[in-house]
Structure P
Amino acid sequence: MIWLILSVVLWGLIHSIMASLKFKATLEKMLGVQTMRFYRLFYNIFSAISFLPILWLMRVLPDRTLYQISAPWMYAMLFGQFLALIALIVGLLHTDIWEFAGLRQLVAPPHLKKGKLVVNGLYKHMRHPLYTFGLLFIWLTPVMTVNMLVMYISATVYTVVGAYFEERKLCREFGDAYAEYQARTPMLVPRIRKA
């Protein structure tokens, strides 16, 4: 279990450093502005590939089942996962999915394009719907093992901490507009409003 925790912490640390503005600015100085058009795509591919050893560890380390939800509740959880997946897709569509993937930058370099603050759709109700529905998806898993629990707790902590760091970047990028958005919109859990 300790190896799984350490691997997630290491992955999270590398992932966070690579996402930081300081790291990207240093890389831009070293490699040049034109090279940075490939950065987001490389970052996404590197993040996915470097996560594979963690999945491998989850598979090979000793494990035991903590619980297994049976029908009909299992179907309710699977339906919840399906809805979370749909919400993730909708959230991505509210943003620029091609930019998110790193493909738009290949055509229009990032230094020529000013980012757009998205505050409509799901983003009207929470500032980080992709994080919210991603976490909802994993926690609605109807079977839970020790390794999965360690992984899900680690992912949840990383996501919440990462959201705070991302907010600092967004405040620098969008200034008062983002501060105003922060003041009126919850971070991860939408407010329940009376009709």
Structure Q
Amino acid sequence: MGLSKGDEKRRDTASILAWLLPGALVVVAGLLLFTGESGREWLRFERGAIASGEIWRLLTGHLVHLGVSHYVLNAAGLVLVWFLVGREFARSHWLWIMAGSVAAIDLGLWILSPELQWYVGLSGLLHGMLAAGIVAGWPERRAEALILSVVVAGKLAFEQRVGPLPGSESTSGGAVIVDAHLYGVIGAVLVAAMIIRVRRQAPI
């Protein structure tokens, strides 16, 4: 984690190359802001449109935002998450983790949240990435991993029982879909656990 020294096999998060993946996400999401309201409506996760065959929305819905404040919050969150846990996995593994998180969010919203008509933003994926990085610290019983586990679990439990954290909706400029956070964590953790198991079984 960003809070620990790690080992020689983990990437140095201070290097420019190590930040290529989160940097690309920040840039793409930022560029999509310029598409305005029409672009957001064409790219967002929208139940009716997806049912009509517009399957690109299953991916692009996570890259568009409600507005500048929503984007800035998610971009800052991504930078923080990557600083904390970015070196826990190779970039190829992170791509699998992110794919698992996005797929879980899409499936969860589609099947388990049928009342939801549309969704935008990176927050579900960010929760998933953070949780995956935390899980990577469990085998070594790192203190910061255990502490962050309690914090994330507590946040998810609060959101499921009470709703969005106070002030989060006014700050982001719209409704916060807390179910996306939960689904994103489930998908990312499942993939991360499989990667960790394979990695531990691989010959040194």
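No lab work stands behind these numbers, since they all come straight from the coordinates. These figures come from a predicted structure and were not determined experimentally. Cβ atoms are built from the backbone, for glycine too; each structure is taken alone.
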If mean count of other Cβ atoms within 10 Å over residues 28-35 is computed to be 11.1, which of P, Q is the source?
P
Quick check on the output: -22000 is helix-only ellipticity at 222 nm (-39500 (n - 2.57) for each DSSP H run of 4 or more, over all residues; to 500), derived from one of P, Q. Which one produced it?
P
Where is relative contact order in percent (Cα under 8 Å, 6 or more apart) largest, in which of P, Q?
P
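With percent of Cα pairs over 25 Å apart computed per structure, which member of P, Q shows the largest figure?
P
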With distance in nm of label points 7 Å out along Cα→Cβ at positions 92 and 164 coming out at 3.9, pick the structure among P, Q it was computed from.
Q
One of P, Q was used to compute Cα Rg over 2.2 N^0.38 Å, for residues 44-115 alone, and the answer was 1.27. Which one was it?
Q
Calculated from one of P, Q, distance in nm of label points 7 Å out along Cα→Cβ at positions 76 and 180 reads 4.2, and the structure in question is P
Comparison of P, Q by distance in nm of label points 7 Å out along Cα→Cβ at positions 36 and 124 - largest value held by
P
State the single structure among P, Q that was used to calculate mean count of other Cβ atoms within 10 Å over residues 84-91, giving 16.1.
P
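Comparing Rg/Rh (Cα atoms, Kirkwood Rh), for residues 20-59 alone across P, Q, which structure shows the greatest value?
By Rg/Rh (Cα atoms, Kirkwood Rh), for residues 20-59 alone, the leading structure of P, Q is P.
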